[in-house]
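A short reminder: the numbers here are calculations on the coordinates, not readings from a lab. Fair warning: this is a prediction, and the values are worked out from it, not measured in the lab. Cβ atoms are built from the backbone, for glycine too; each structure is taken alone.
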Structure 1
Amino acid sequence: MSVPLSSAAEIADPKPTRIVGVDVARTLALIGMFTAHIGSRYDASGEVALTFQVVAGRSSALFAVLAGVSLVLMSERQLREVPPAVSAVRISIAMRAMLVAMIGLFFGALDSGVAVILVNYGLLFLFAIPVITWGWRKLMALAAFWLVASPTLTWLLTPYLPTPSGRVTSLFSLVTPMESTSELLFTGYYPVITWGTYLFFGMALARLDLRRPVVAAALLVGGSVVACLTLATSWAYTGSAAIKGALTADVGLPWSQWPDLADRLKLGWAGDPALTSWLWMPVWAPHTGTMMDLLHTCATAAAALGLGLVATAAIPAPWARSWQIFWGAGAVSLTLYVTHVVLLAGPAIGGRALLAHTVGALLIGMVFAATRHRGPLEALVSAALRQPSATTRL
């Protein structure tokens, strides 16, 4: 799973106008990631666990959408200057991309069992540089175009690309640059080309006034409706005997093994070139990179962000600061994500690992929020960028 990087502008802003609803969404995505990584994938009956089905694919997509939101929030103050500091914003994004990728190369080398996304994030951030000044309409149109074009391009090229190794991108990947680049861009767990859809969609959402109740409600309701419609469409589509036969044949299985394939798809199908038929495009399954996958996960991300914004708006003013502190994990998500990876690379902590990681992340986030400090890695990135206006306060 992935992690959204809290923007420097958000972290540094001590004003009550801070968009705490974004932190709520980040924290939910963080917990979803923990569940996907260390929660049980199967229930007592041997079926794919419902909790895993809820978070698989959706949590990582939410992180990526929120990354787009954060990049815009980070840039807004500089873009409001007269004249606008567009070049400074673009340089800042490029440096942030490099720093995040470097962190990813280092921690990706740990034997954590996690597909560390930070190198992919670094490359993804570069996509934002030429469009960072665009308004929400142009960004939404770009996201819609990317949703259609990127799976098309990926599926056209995949047969000619190296078979994915399944290895996490790290310092060791530098010895196989062609294979690693292919996996980063097209065939890996978080292919940067298709994930550009999430980045542009998040940037478009951030260009809306997220503080307006009507926007929050529209994201919650609209995202929920589209998410349900896409699921219903996928279920109806795969209910056809002809479609089941074609899809099972595409992966080399007899029609009678459709139930086995359906269960396999619930776990996700990342970076596997076996899905070659264009008949997969209307199917939703985690990490398949189909058009339906991108549309559904964009919708669930919008709904989650809307939920965080609506819930925050409903909190009475006297409790606003306590609410912000409780969801402080969302403001130090890079630090918590890397900590999670490091812990998974260490000794196992038994059957209560999910509870320990979740409670630990919430408590650590509360401490940083209560003391108004950045997380260590957030502070490191900010210091490296040398932004004169940045502080170490929330």
Structure 2
Amino acid sequence: MSEGRGRLVAELTLRRPSFTLDVALEIPAGQVVAVLGPNGAGKSTLLDTLAGLLRPDAGRIELDGRLLTDTRTRVHVPAHRRRVGLLAQQALLFPHLTVRDNVAFGPRCAGASRAEAARLAGDWLADVDAADLAARRPTQLSGGQAQRVALARALAGEPELLLLDEPLSALDVDVAPAMRALLRRVLGGGGPGVGAGHGEAPRTALLVTHHLLDAVVLADRVLVLVEGRVVEDGPAREVLARPRSPFGARIAGLNLVSGTACEGGLRTDDGTLVSGRPGHGTNGGPAVAVFPPSAVSVFRDRPDGSPRNVFPVLLVALEPHAEVVRMRAGVPAGGPDWLDGLAADVTPAAVADLGAEPGVPLWFAVKANEVGIHPATR
């Protein structure tokens, strides 16, 4: 597989009423980065700014050595000249054009002849398994078909950077897997020997998603954005296996407690010791304790026995999760805030034996060898 293109370097500040986007990014050519974060974190704002649809208050964007935005020198390349493709939740195809003409629009804007643009459109439609749709109008397409055509249109302009803003969220659950597999192929994430569309080069891409599966399957790297700032950034499997922010832990389905690394574990701000296995780089600094809900045992009375972490909680919710029930904890009277949101996975029989229902006080217990201690930033 040939080397990718599209190295992105960006430093952006953009002020909004509810938050300020303040991000510095460097993405090597051919890398796919999943951008995760809660609603209102600035994910779509980041993509729109990179695409040239929004102008930052301060900053600089450079793509493959080409300067796209520089507020200091007042450079702002318009969206249609950036060689940046944007695929959003909705396909947003031109309703008055056929599928072929929708895909040919980008090459035509770039100066291709009508015949050459039509040929390129046909190639790209074939590449996304939509060649038989070429003569249809957008109103004649299903949601999955329209999104495949929109992907072909985004790729037909030969973008050096592809921006994907939750492209699977509007698709039916039975359509999304096929689209996910298609994205994996055209992004070049399918492994050695798997084509990535024309030229078989991996594509540089930013993928905004709320789904853990998309990040695991499609991305090389995960970036967590909260209130306009990057709070986690690293290899996808590392961030999802050892999250260092509450949102990262929540999307990965893990429990997370913040504090300061100490001998044998972590000390929370209220002085509670959470025993665990220290990781590399803790050294008495800011750290997080991470453990899965499946490692938590639940009791009506404080348990005795082998050394373990034992926390008094107030049960606030029971959530079905496949074959188990997830117990969601709240803070009992006078308890520390970090207990809020802790989760334990138990069997339905255990729920019945405990007589568990929202409002009941319980004890959560987890063995120290189930708790990983990882460095964090504050």
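Here distance in nm of label points 7 Å out along Cα→Cβ at positions 186 and 298 has been calculated and equals 4.4, so which of 1, 2 was it run on? Present the calculation step by step, with values, prior to reporting the outcome.
Values: 1: 2.3; 2: 4.4.
Corresponding structure: 2.
Assuming 0.10 is FRET efficiency 1/(1 + (r/R0)^6) of positions 18 and 362 (r between Cβ atoms, R0 = 25 Å, to 0.05) as calculated from a single structure, say which of 1, 2 it is. Please list the in-between numbers first.
Details: 1: 0.85; 2: 0.10.
Derived from 2, not from the others.
When relative contact order in percent (Cα under 8 Å, 6 or more apart) is computed for each of 1, 2, the one that comes out at 27 is 1.
Given a computed value of 175 for volume of the Cα convex hull per residue in Å³, which structure among 1, 2 does it belong to? Can you show the working numbers first?
Numbers: 1: 139; 2: 175.
Structure of origin is 2.
Given that helix-only ellipticity at 222 nm (-39500 (n - 2.57) for each DSSP H run of 4 or more, over all residues; to 500), derived from a single structure, equals -20000, which label among 1, 2 identifies that structure? Of the options listed, only 1 reproduces it.
Sorting 1, 2 by FRET efficiency 1/(1 + (r/R0)^6) of positions 98 and 346 (r between Cβ atoms, R0 = 35 Å, to 0.05) from high to low puts 1 first, with the largest value.
Once mean count of other Cβ atoms within 10 Å over residues 242-249 is calculated for all of 1, 2, which comes out largest?
Values: 1: 16.1; 2: 21.9.
Result for mean count of other Cβ atoms within 10 Å over residues 242-249 over 1, 2: largest is 2.
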